[in-house]
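**Student:** Please find the structures below.
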Structure 1
Amino acid sequence: MKKAPYLLLLFLIVPLFGHASAYWMEIKGTGKLREEVEIRIYYGNINESGQRIAQRGAELALTGEFRIRARNGNGPLFTIPISLKGDCWSGTFTPEKEGVYQILGINDTHPVVDRSKTGGKNVRPVDYLCAAYQVGVVPASSEPLQFLDITTLMEGKRVLVKAFNQAKPAAEGTKLRVFNPENWEKELLVNGQGQAVFQTSIKGLYIIRQDWSDPRPGTYKGIAYQQVRHRCNYFLLLQ
């Protein structure tokens, strides 16, 4: 029997599960050693039937500003170049060793969200992607690699989530949002070790989100902002 491709999906940018547009990332591979893994980043929307529809145009061009890297365990970080491929941006790597590859993405080039005309605060958004791609049977790493990061550890249906802020465990009481495959949302609060737990109920894609706002003002691309909104989205796909 032919093994189904390993498929990972990650969504970001609010609203996550509405009809508005969003970015998402797919990671395709067999989970086997020395077999190519492809990473695709799309821009599009979810229609009324729950289907993901990729879009083209200016936003797709800007999608190429995501910078993608990966690391296997305690090995070195390596860059995965991406290029425009039809309706997505695509990059590949080939795992030469067994391990759990942490796949990371960052886009800190989003334009400032200008709310000055409506009396609101201008916000500079910075988005982080994180996922894990397993090759072989090996333990996962829980070391943070990004400014805002999330790792997970599965124990049956129980998921232990570790949230990080600036390479340290997230502060006690930090809120995490978990979206299950049916788009139901659950809020978690991390403990003093930056950890939280939830139970999976069905197979499919779970998305874990952490937000943190830096109140320091600045100017980016000629537009003043009052805070930076950092957002990390981690996916967990149960098959």
Structure 2
Amino acid sequence: MLNYLNSALVALQFLTQVPVHFKQYPDQKTAAASLIFYPAIGLLIGCLLVLAASLFSAVPAMLSAAMLLSIWVAITGALHMDGLADSCDAWMGGQGDTQRTLEIMKDPCSGPIAVVTLICLLLLKFTALLAILELQQYHLLLLAPLISRSMLPLLLLNTPYVRANGIGASLVANAPKTLVYMAAGCGLVIAYALGSLTVLIFAALGFLALRMLMIKRLEGLTGDTAGASIELVETLVLLSVVISIY
């Protein structure tokens, strides 16, 4: 019988820097069921951002946006940014070759392309957060982490995993797919209720474009590209939120 509490804790451990310790790590099926809780973890991150924004309401918006972004990075430990950095280095250095791209992706060193990508990403997130804070639309901060982590299980379940021995392959093979789809659907419905259809459309188009690029170049996805998808969808959601409210 699945221990859903342990599954939720696995999701928390995987998607955040919250210290989670197990006396004995959960079995494969319990770990795979963690996909059910990805949207909930996204919502939790969003709630922490809303709380922080409310606490910083008396602070100048620019400083508040900087502190909020720092908290966001700290919560996730920049784990997904690392995936984006590795993916961008590999994408450019691989020059269209699948095997070369995968080899570069495994290199722990970051090149100039990765650095520039992360600077641009943080700049876009900062300016979008600043715009949201200036309008005091704090509830909209829920959308980016919620939508990105609701879409991640959909990516994992519907895209071939390149490395057969990877953690992601085990998660997908043992995941209770019906429950995962239901949880992802609930997350997106909540996002629609909080935001707008326009934001979801932009996010969905970005998600599909990323999946297409992964399949075209890698014939599937890796842990790094999965992490990259979280960061890119988050950024796209933030930008579309700002566009929709101005």
Structure 3
Amino acid sequence: DWKWPEYAIPTYIKSHIHPEALDKSKGEYVLVPTFRLPTLIHSRSGNAKWLYEISSRNPIWMHPEDANKWGFKTGDLVKLNTDIGYFVDKVWVTQAIKPGVVACSHHLGRWRREQDQGNRWATNTVSIKKDDKGGWKMNTMSGIQPFRSDDKDSKRIFWNDGGVHQNITHAVHPDPISGMHAWHQRVRVEKPSANDKYGDIYVNTDKSFEIYKEWLEMTRPAPGPDNLRRPLWFKRAYRPDDSVYYIDKKDS
């Protein structure tokens, strides 16, 4: 009914990060950017000074087999190239990750520019520069610093590393069936050059838009049965009125 008859019976679908889609000879790995440290969760934890005191950085988890292959040890810089850019982070060598897979906790790496107010408990101060080719470069100017406020604890901040912001280096991958973002990324591991610094980020938004359009081509657009734009039974946290599920004739 929804133009995906081959999946009427549940089956395994090979995604963009399936092993067959990775070229190991080029240093390609699966990046897991969605896992959470037990002390932090999304944007809310940036307002909890006690939680950030426990966890303030998000290194790249890497299995010893892969670390030995690349000559990495804990604390070394690593450059992860995505479809639209890269970010530079530190390695954490651990057996808690599967060989061939790397991971970076997603709820760290908050940032603000020098002229921005923002949350000073959990943000690095960064500079952002744009080139004329759709590229954006972000560099960390300083980490988290003590500051004066109504809360006396703000002067007692002893941690400095605010982590690395990885999210904007991910291309937009709308799942062809559900439309939800496919978070797992294919990345190419690389040893940083002398010019690469911890926290460096580069993104090409023109390339990101091109990849977005490529993924849209994989969809099978609505309408579905009865001119529905999505199934009425598809659960949502805040479900709108049934009327908005239907495509008006003027829209189709």
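**Student:** Taking -2500 as the value of helix-only ellipticity at 222 nm (-39500 (n - 2.57) for each DSSP H run of 4 or more, over all residues; to 500) derived from one of the structures shown (1, 2, 3), identify that structure.
**Tutor:** Here the read-out was taken from 3.
**Student:** Also: Quick one: distance in nm of label points 7 Å out along Cα→Cβ at positions 95 and 119 came out at 5.4 when computed from one of 1, 2, 3, so which one is it?
**Tutor:** Going through each structure in turn, the value belongs to 1.
**Student:** Which one of 1, 2, 3 has relative contact order in percent (Cα under 8 Å, 6 or more apart), as calculated from the coordinates, equal to 23?
**Tutor:** 3
Only the coordinates and a few stated rules stand behind these numbers; no lab work does. Quick caveat, the model's predicted, so the values are computed rather than measured. Cβ atoms are built from the backbone, for glycine too; each structure is taken alone.
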